[in-house]
Structure I
Amino acid sequence: MGLVSLLLNEPIVFLALFVPLMYSVIAHETAHGLAAYLFGDDTAKNAGRLTVNPLAHFDLVGTLMLFFVGFGWAKPVPVNYGNLRNPRAGLICVSLAGCLTNIIIAVIALFIVRSMNLVTDRPFAATLLVIARINITLGAFNLIPIPPLDGSKVLMGFLPRSAQLRFASLERIGIPLLLFLLVFTDLLTPAIMFIEKAIWVLIGSLLNI
């Protein structure tokens, strides 16, 4: 369900979910910039993107997808991969940083529910569970290896240089392709569900749930 119907039917629930969802997306992008900075690239820092200010991360298409599809994205953080120390490891780590941040947010939310023995049908616990599910979905979606998603850059980190360049050239059609697949088909659903299941197994092993 997209957030528009939730806004119209349950405005309080909408506010309870929209803010953490928005900041989950922002945390994802900020993590990319921070990881790049740690590897020697200050492009995101100089662009003012190492911030939690929503205006610095606003992306029109990603926001519309958030409202109408139920998940979306923020404006991609600029990274100059040529500035990274150890370019191959840097590419992989910078690309994984956003997804790992979403997984960490999900772990924290589930840990609070578990450690406080919260009743899952109560509003606070239910909100935490939704935050966990949303972040797991965000992480899983971004791990799909279709440019410009993070999974494609992780894959590029293991490819020879010539193959990296050919794969990167697909980015110009990546967004239209993703929009088409998300809006008009269910072709990405099995991949997202498979990655989600793997993340749930990982979190379950960490929290013993």
Structure II
Amino acid sequence: MARHVIKFYFDYNSPYSYIASLRVEELCQRAGAELLWLPVVLGGIFQSNEIEPPHTKMNRRRYLFEDLKDLAAYYGIPYKERTVFLFKPILSLRATLAVPQGAERAKAVHALYRGAFAEDLDLGEADVVTRLLNEAGLDGTALVERTQDAAIKNELKAITDEAIAKGVFGAPTFFVDDGKMFWGHDRMPLMEQYLKKSA
């Protein structure tokens, strides 16, 4: 039985969440924690907090792109600068929710993030999402069809609303046992230290 539960809130438009997604599973394994993958609409979170996305400011945008290259090189992860930084994420977020929580959802998350930030693909396109999920060994066609289900649409809204109510203002954001919050991939070492102290 897992000693802790970590909720990982992310959006496919968040490159720092991409980095976190490639590191969080090993952290959870070391800590004996269960990991819950929870997609959210980051645009809605920004709006609720009256935050302007970092890419909208020239100097921050320039630094952002350089930072991502440096981080990818540091961690040894595949990265390709996006031709168009933002895409419409709703389809991919809903498709993720159509996959059962756990190992299967992790496959979907990794496949879609790879498409966004290693292959510079548009996750707003149904054929792209379908192909990436198929390549992950999932039924991409069925999952994309389910993105139109009212239950899936409502679940994405509910998770986003839950995140806002809990004080989330960006991604990636983690919660340990629905208590302690950690924001940013660079706070993951602090989260691991917290888990060790709470063991």
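We did not get these values from a lab; they are worked out from the coordinates using the rules stated. Quick caveat: nothing in here was measured; it's all calculated off a predicted structure. Cβ atoms are built from the backbone, for glycine too; each structure is taken alone.
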> Which one of I, II has mean count of other Cβ atoms within 10 Å over residues 10-17, as calculated from the coordinates, equal to 14.1?
Replying inline: I
> Thinking only about distance in nm of label points 7 Å out along Cα→Cβ at positions 66 and 130, which of I, II has the largest value?
Replying inline: II
> Here semi-axes √(5λ) of the Cα gyration tensor in Å, for residues 50-137 alone was calculated and came to 25, 16, 12; which of the structures I, II was it taken from?
Replying inline: II
>> Given -22500 as the derived value for helix-only ellipticity at 222 nm (-39500 (n - 2.57) for each DSSP H run of 4 or more, over all residues; to 500), which of the supplied structures I, II does it correspond to?
In response: I
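Which structure, out of I, II, was semi-axes √(5λ) of the Cα gyration tensor in Å derived from, given a value of 29, 19, 18?
Numbers: I: 29, 19, 18; II: 23, 21, 18.
Value 29, 19, 18 for semi-axes √(5λ) of the Cα gyration tensor in Å corresponds to I out of I, II.
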>> Tell me which structure, out of I, II, gives 19 once relative contact order in percent (Cα under 8 Å, 6 or more apart) is calculated.
In response: I
>> Taking distance in nm of label points 7 Å out along Cα→Cβ at positions 42 and 170 as the criterion, which structure among I, II has the greatest value?
In response: I
> Computing mean count of other Cβ atoms within 10 Å over residues 74-81 gives 19.0 for which of I, II?
Replying inline: I
